[in-house]
Structure P
Amino acid sequence: MSADDTNYQALVGGIVADALETRSVAPEDAFADLQVNSVLLLRIVAAIEDRLGTSIDIVDVLQAQTVGDLADLARSYALREEEESRG
């Protein structure tokens with residue numbers, strides 16, 4: 001895992017933990033085990049989008065099973081948008 005991956009894991013993990021009002025979550029924590037419902041997941045995604053300044057397709061979000069999956073997804077969307085802005 002690169003430093004960039006670790007940064008996204010920390011960012012998304014922090015947002016998820018804040019939404020759940022808990023100290024921390026691990027990348028391997030499953031949303032089902034954390035009892036994240038669809039409304040809470042939408043709030044989490046909105047916070048991620050706000051922090052990264054990018055949009056994430058909700059269809060992709062709903063396929064993410066773990067905090068780590070969502071972090072990877074956020075990273076890929078941010079990198080894709082960065083590449084597109086370069087031309």
Structure Q
Amino acid sequence: MSTVLEQPLLRGVAAEVAALLAERGERDGGFEPSSRFHDDLGFDSVMLMQLKYRIETRFPELGELSLADMVDGLTDVATLAGHLAELAEEDR
């Protein structure tokens with residue numbers, strides 16, 4: 001796993017998660033990178049798809065992501081960023 005790629009991805013994923021939560025008015029405070037999407041942040045399948053599209057837009061170098069590609073990383077915010085970094089490394 002590349003920390004060079006992982007840190008920008010973690011910040012970007014966290015920013016997109018925060019934006020989605022703010023749009024829904026579901027969270028006033030912050031969250032930790034270890035926050036779980038479903039259990040801690042209340043993400044449903046629609047929010048996960050919105051997050052996928054936001055990540056694709058923010059990081060076009062990742063290309064089109066399939067939800068299947070993201071499933072292994074959908075545990076929490078930090079794990080997703082790490083998983084995306086691994087996918088980016090594989091594509092290099």
With distance in nm of label points 7 Å out along Cα→Cβ at positions 8 and 24 derived as 2.9, matching label from P, Q: Q
As an exercise: distance in nm of label points 7 Å out along Cα→Cβ at positions 32 and 64, calculated from one structure in P, Q, equals 1.8. Which structure is it? P
Calculated from one of P, Q, helix-only ellipticity at 222 nm (-39500 (n - 2.57) for each DSSP H run of 4 or more, over all residues; to 500) reads -19000, and the structure in question is Q
Quick check on the output: 38 is relative contact order in percent (Cα under 8 Å, 6 or more apart), derived from one of P, Q. Which one produced it? P
If distance in nm of label points 7 Å out along Cα→Cβ at positions 16 and 40 is calculated for P, Q, the one returning 1.1 is structure P
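No lab work stands behind these numbers, since they all come straight from the coordinates. What you see is a predicted model, and the numbers here were worked out from it, not measured in a lab. Cβ atoms are built from the backbone, for glycine too; each structure is taken alone.
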